[in-house]
Every structure is written in C-alpha cells, then in structure tokens.
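Below you'll find a set of structures to go through.
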Structure P
Amino acid sequence: MLTAAGMWCVSLFTPSLVLPEVVRLGIAGALLVAGVGISVAGVKSFRLAKTTVNPTRPGSASTLVTSGIYRFTRNPMYLGFLLALLGWAVFLSSPQGFAGALIFVLYMNRFQIKPEEMAMSSMFGEKYERYKIEVRRWL
C-alpha cells in the first residue's frame, strides 16, 4: 500500500503517458486481475497444505508447498502484488510510477524473501535447496 501511495504521489508531479483510455484501462485491469488471481492461488495452496500464510513468521511454516502455482514461482503472492503495482502504474499513466514496482521488487528481495529463504533452508534443508534450483524466485 505504501508503494502504491508513493506511485500515486509521483504521478501527480510528473508527466503522464498518453494512452487511449480503453487501452490504459484494459492493460491495467488485466494486470490487476492476473495479480489478484496469482496471489489468491498462492494463498489457496498454503491453505490446502494447512500451513501459515503469514510472511512475518516463516519459521512457523509446517509444510514446504511445491504444488499448484508454486510449480512456477516460489513467491506467487509477491508476484501478484507486483503485477497489481504494474497495473496501478499503467492506470496512473505514470512512466515514473514503474520505479515503484522496481523498488518493491528490490525491497522484497532483500528484506522479505531472503529471510524467508533462510528460514525455509534451515527447516526443509536439501528439499528446499532442490526446489530453489527448479523454480525461480519470481517467474
């Protein structure tokens, strides 16, 4: 939400990209729908595996989920948020707003995903290390 708010603020003070409204709304909507769908698929896979969805407590995970959407990305919920942010940048018609999506990725990689990966490595060992080799972090 903070990233999206920052993107909005940037869009107020920078030049807009001129796109036909139907194109802008279509692309923004498609990215939003894809993002929400991917995030929901990630949550659903965690719920089916009866493990935590809470990203602030990776150590409380009870199962390594590698099925469903997790066959294609190790972080579908974050990928979904990224797609939603990209859709927001398109909706705002803000080329500079795309920097917010980049900042989100850099922040998540450093402060959320790396600690999660360390916790998962210590909990699931070689199984998680093989999974990391087989499935990319984002896409």
Structure Q
Amino acid sequence: MSKPAAKSSQIPLAALTRDLPPETRAILLEPTSLIISTIPEATEKVNLGRRSLNIGHPNVGYFCGLSPIDDRAIVAFEFGVLLPDPNGILDARSCAKQVGCTRVRSLDVFPRAALKRLLRVAVSLPRERSTRIALAVP
C-alpha cells in the first residue's frame, strides 16, 4: 500500500522562495525534498510572516521547519534536544531551549543520511506535546 503524498498549504512554496538567489533557493529546496521523501505523510505549511516552511506529521504535529537566511537554509527541529545526534549536526546554541538547528550552506556538504535519521526519530516522539516538553526539561 502506498503512502499518501505530502499535503501543501494554500500558500505555494514558490511564494517563500521567489525573492531568493538561485543558490539559496536550491539550498532550501534540497532539505525540503529530503524531508518529503523521507516522511511522505508530512504536511507543509508556508508561513510568509516568519519566512519559513513548517513541517507537520499526523502523529506529532509540527516537528520541524526550514527557513532561508542569506546564503543558507536553517533546518530546525522543535524538540531537537530529544533527538540522538551522533553526527553532531544540531546546534542548540542559537535556537530556543528545546530546539535543535542545522545550517545548510552548501549542497556539497549537506548531511543527508544524518538528517534522515533525525527526521525518523522526530516523528516517533511521543504524540502529546506536553509529554515532549516534560522530556525536554532538564
């Protein structure tokens, strides 16, 4: 049985990327494509106010987002502190307390395999947000 395709918001992704230089657009679209191919049940929602693409899942709701910033893209996991990160691609220093971010500056060094592992774990976290928050508090 095939999995359903990702659902998109009413605002097209092109609205988020239209003013970006081609290199930055490519850097943003690569992780977007990886997320959707790795987690086909994911839903996408463009938030022009925050200039982000928010990714949700039926089991856990919002779990990650992507934002173009200058010449790079930021991939942020809402509960990154709960994700095993043996490759060390998440940086919590510049994010909110429980969030883990990775910066994609070049597709040549894009951490595809590590990001796939993080995505799979992120959608397997407990369903209830309050439980995830409780787990994230040290």
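Some notes on this structure:
- Looking at distance in nm of label points 7 Å out along Cα→Cβ at positions 16 and 48 for structures P, Q, the greatest value goes to P.
- If mean count of other Cβ atoms within 10 Å over residues 80-87 is computed and equals 15.8, the structure in P, Q: Q
- Rg/Rh (Cα atoms, Kirkwood Rh), for residues 40-119 alone derived as 1.03 - corresponding label from P, Q: P
- Structures P, Q, by relative contact order in percent (Cα under 8 Å, 6 or more apart): label with the highest value: P
- Which entry (P, Q) yields the derived value -21500 for helix-only ellipticity at 222 nm (-39500 (n - 2.57) for each DSSP H run of 4 or more, over all residues; to 500): P
A short reminder: the numbers here are calculations on the coordinates, not readings from a lab. All of these numbers come straight from a predicted model, not from anything done at the bench. Cβ atoms are built from the backbone, for glycine too; each structure is taken alone.
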